[in-house]
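Any read-out appearing in this document is the output of simple, stated calculations on the displayed coordinates, not a laboratory observation. No experiment lies behind these values; they were computed from the predicted model shown. Cβ atoms are built from the backbone, for glycine too; each structure is taken alone.
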Structure I
Amino acid sequence: MSQYESSVKRIPYPQERVYAKLEDLNNLEGLKDKLPQDKIKELTYSRDEASVNVPPIGNVTLRIVDREAPKCIKLEAVGSPLPFNVWIQIIPDGEEAAKMRVVAKADINIMLRSMVEKPLKEGLEKIAEALSMIQY
């Protein structure tokens, strides 16, 4: 498995508040207007799952498989031809702020790695940036 990480984003809200918002994927409603409409279509979600249509890849569904309050939310791809996991890590940065990083682990064969590494890293960075802009 290869691991990819976003940069660390500072969020001006306490760790517990950030975790409480992100651990329920129904709260993704606030992200819809921050997503690039030309790259992401049809975002749907429930408490434990989020699905998005990403042309030309198709539908990608992530399901929460573990919650470690208040520091980590672990998601896993469902029905993806490329198995991968995503972790949203949240750590305190004083009493009134937090730091967040998005990590992906993917089982990418060596032939595809050079083709998907750059878009994967860019995608993680965009996800982290969007999550850092939510009003918690």
Structure II
Amino acid sequence: MIRTAVSADAAPPAIGPYSQAVVANGFVFCSGTVGIDPATGALGEGIEAQTEQALRNLNAILTAAGASLSTLVKTTIFYTNPADFATINAIYARHMPDPAPARSAPANVILPRGILISIEAIAITETPAPTGRS
């Protein structure tokens, strides 16, 4: 099995010893994406801004991996405040294809650095995985 790491310039860099995503056997396994603006390095203020940015970052990583939001098969949304679920769900629904991917959404998760949401994903590739940065 060949595993290929994916790194997208249009998403914030990994802040630890992990890849933004790994492609293996036609699947794309994305690490948790958060609401950090890749151009400024700033974390969005509030759950709405962080959710929108996290989804834009996820889309950038999927694109770099040869996939897209329309090829998602599973997402996991980790978020800090259960009261934010309706807001997250409404924003998420605007970005997801029909049919929507399978999903789980554990709440009350303690995330570092003031992060309010992190979205992991698994998708299938549409094209062969690129090499290097995009």
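For this structure, a couple of remarks:
- In this comparison of I, II, the computed figure 15.5 for mean count of other Cβ atoms within 10 Å over residues 23-30 is attributed to I.
- Parent structure of the calculated result 14.6, given that mean count of other Cβ atoms within 10 Å over residues 15-22 is the read-out and I, II the choices: II
- Which entry (I, II) yields the derived value 14.5, 46 for Rg and Dmax of the Cα atoms in Å: I
- When distance in nm of label points 7 Å out along Cα→Cβ at positions 63 and 87 is computed for each of I, II, the one that comes out at 2.1 is I.
- Comparison across structures I, II (criterion: distance in nm of label points 7 Å out along Cα→Cβ at positions 55 and 119) gives the highest value for I.
- With distance in nm of label points 7 Å out along Cα→Cβ at positions 31 and 47 derived as 2.6, matching label from I, II: II
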